[in-house]
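These are the structures in question, set out in turn.
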Structure P
Amino acid sequence: MKTSNFYKSVAVLLSGTAAAQAITLSILPILTRIYSPEELGMLAIFTATTSILLTVSCLRMEMAIPIQKFEVEARSVLVLCIQLVTFNVIICLIFCFAIYFIFPELLGGLGKLVFLIPVGILLGGVYLAINNYAVREKEFSLISKSRLRQSISCAFIQIFGGLFGFGAIMLLLGYIFNLGAGAFYLKKRLLEDLDFKSFVKFEKSKEIFYQNIRFPKYSVVESFANTAGIQIPVLIIASSIGVAETAFLFLAMRIIQAPMALLGNSISQVFYSQASENYKEGTLSSLTLKVSESTFKIGVGPIIFIAVVAQNIVGKALGQDWEVVGVYITTMSPWFLFQFLASPISPVMYVTGKQNLFMRLTIFGFSLKIFCITVAAIKGLYVIESFVFANTLFYMVCFYIFSQVGGNSMGNIIKSFMKVVYIPFAWLFGALFINHILAVF
């Protein structure tokens, strides 16, 4: 892919993602005034639980879709993914009934809302599969529009529900409709001719499954460990220091993740759509270096900016009861800075067939995070700080390994970063200037 085409594809994805993120962030001051910390804490618990299960809903077969050589193979993998999601949703529903009636103490404050989890997994799993099919087809404009529809649906439901006093259930339904709106839009635009009879052709699906066995064999554990390493600590924090405190952490993560969701995911999807071809041509190292430099140039600055101004702005925007969110944002900034650098080039592990190494890496990260957060929770000291330390260390290691697998030494990476280091510094000086203005007035 030529450099101009690469940036054009990223720009197309960014257009919709930027609008979607703007909607998500702009409604936060409304949500914090119409929902209590406890209600937003329930959303954090629901999101954490659903996210963990969602990552393995397709047994990671969705990651095989973009690298299929032929259209018929890609569609066959897509059908397999939806079959797997359906099966896993049935299993999840059985577990939800068992927990609700036999072990209700495990539900925390969710209660009957636990039955919304399978719905979220169904819609989210289908969206994951169709989204990866769109990546293969390089339909970045459709992906961009789907993200915008997701945010609009979520915002409307959550604000409407809060204003009319329906409580936490509307926060959860907004999250679910976020997933569903994207799935239905992409299906209608991209797969209108999909034959539903193919969903019952299990012999073909069995053949496709074994052809791509390396994805469930290695990537399920890797993906589960990666997501669980973020979300299980959120559940531990909820049980150790309270649901309300979890809401503060949840909002802080959502705000500082905005640059990563806006830029990192878009760059990563374009990178994955092209990396397989570059790998075959022997030019993967140049593509990986270009992506790393682009990520540093356009993404590190905004994270630094948010970290510096957060404590002066967040309290005013969200309300006095939420001032601690700004402190959490500043504390978490090193973690998200390195995650932002590492995540866009992580598909290099799939392209080069390093799923086994990726699995071992994420198991290390999962173990590190759970160990740090558990020890801190037991002692009742530095719980959030321990969470941040473990994630920062893990993503530093990830960035190093992804770069090496992509064919670039740290020396080359640093040299590339030094060419554009003035850009993050400009963001830093801008943040310091704004803090000075706020202090004066």
Structure Q
Amino acid sequence: MRILGMDAGSVAVSVVETDGDGVILREEYRFHNGHPRDALRTVIAEWSALEAGFSGWTSITASRSAAPYVLSPDLIADDHVAVMTAAKRLHGRIGSLLSIGGEKFGLFSWSGEGEYRSFKGNTSCAAGTGGFLDQQAERLGLSCAAELSALADSNVKEAPKIATRCAVFAKTDLTHAQQEGFSLDSIADGLSRGLAGNLLDVLLDGKPPAEPFIICGGVALNKAVVKHIADLTDTNPIVDDSAPLYGAMGASWALLEQEESLKENTRIRTDASEIIGAQSEVNLEKGFRYPPLTLKKSSYPDFSSYDSWEVPVEGRKGRYPVEVEIFEKLPTAGNATLGIDIGSTSTKAVLISEGGKVLLGLYTRTAGRPVEAMKGLLMALEIALEKHGPEIEVLACATTGSGRKLVGEILGADLILDEITAHARAAVHLDEEVDTIIE
């Protein structure tokens, strides 16, 4: 008997193959990038191609999360039941089991006599999940949460406090930490500690988890998060190499517990197309309750420019573009002022003439590196002036935005201004009677 067990999470799929005794023969954990059906099909096709004279699988099982992609599974296991089945088979006696996935986390609890007692999980908010870490890794310009985990685990310095109860607050804290000069590994460590604290606040209500305390799910591979959970709970969590595979393993082992009743219903399947269904083609026509908006009482600005191009700038993570826009033909000489807005997402700059006219604009992504973004703008500005205004002299500089203090100190800015005041000043310059700004 060869059993194929599958689970599909919000960010990854897991697949295991077991024999009739439940021994795991093969296993795979793979990120699906929003396409779980394709990822499952690819794993199964690769496995069947690896074995010469492949005889096929006698039974197919799936967690409820993976069931929509599987054709006629012999058993559909509840997600929670699958995880608990895997934990009990791997570890025997359990006090509590913490499952942390890409979208959900939850705590399973057992009594001292080994009887299942309760489950408590998170709400629809993703704070405290692997998806939250993926989002923050992207904001910091990292390739994935695994890189963030490695940086956090290597940190030996003080870590900033990052509010991970909400992605919006985390974004603000990340920006402030960068302004204060914290290194990337310190910030990653602060994020990991914040995430650990957030999920424990939601699940434990200040009480320590019962031991043996086991952690599973994809985030269990994040050593920094596990370390902080251990420190905050004063426990020694158990994390095994199969932590992300509990759903798939539990689905397979749940079938074994019902083997006799299901044996006569099984049929051998050798090809991925017999196991994973094709993507359903559903055409949905959108309906609208109201007519589309039309522009009647407002004049839309003209965004055309005299000249525009992109300057590729070398950064720590490779090349990134800086957009340059010349709004009208520049004077060959004259004095100008540089204004820089260092935001958490993008960094912008404009060069303004002595008469207050905007001469050119610059734009690039901040990507968690305000200093590097600033350098890129200055490099692009130098190229633009060499091309269009070789005798223009920049006499003053002002900074605003979330990174204004850090960049302002480095540049020796003449003025460091909060963005609300900057918005108001610009609006009044454009229209003295303005009373409302919508950003």
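Taken together, the values in this text are just the output of simple stated rules run on the coordinates, not laboratory data. The structure presented is a predicted model; accordingly, all values stated were derived computationally and were not measured. Cβ atoms are built from the backbone, for glycine too; each structure is taken alone.
Work out which structure the value 0.00 belongs to, where FRET efficiency 1/(1 + (r/R0)^6) of positions 21 and 157 (r between Cβ atoms, R0 = 25 Å, to 0.05) was derived from one of P, Q. Attributed to the structure labelled Q. Given a computed value of 15 for relative contact order in percent (Cα under 8 Å, 6 or more apart), which structure among P, Q does it belong to? Answer by label: Q. Of the structures labelled P, Q, which one yields -10500 when helix-only ellipticity at 222 nm (-39500 (n - 2.57) for each DSSP H run of 4 or more, over all residues; to 500) is computed from its coordinates? The read-out comes from structure Q.
Which structure, out of P, Q, was Rg and Dmax of the Cα atoms in Å calculated from, if the result is 21.3, 71? Let's see the in-between values first.
Numbers: P: 21.3, 71; Q: 28.2, 89.
Of the options listed, only P reproduces it.
Distance in nm of label points 7 Å out along Cα→Cβ at positions 37 and 293 computed as 3.5: which structure among P, Q? Here the read-out was taken from Q.
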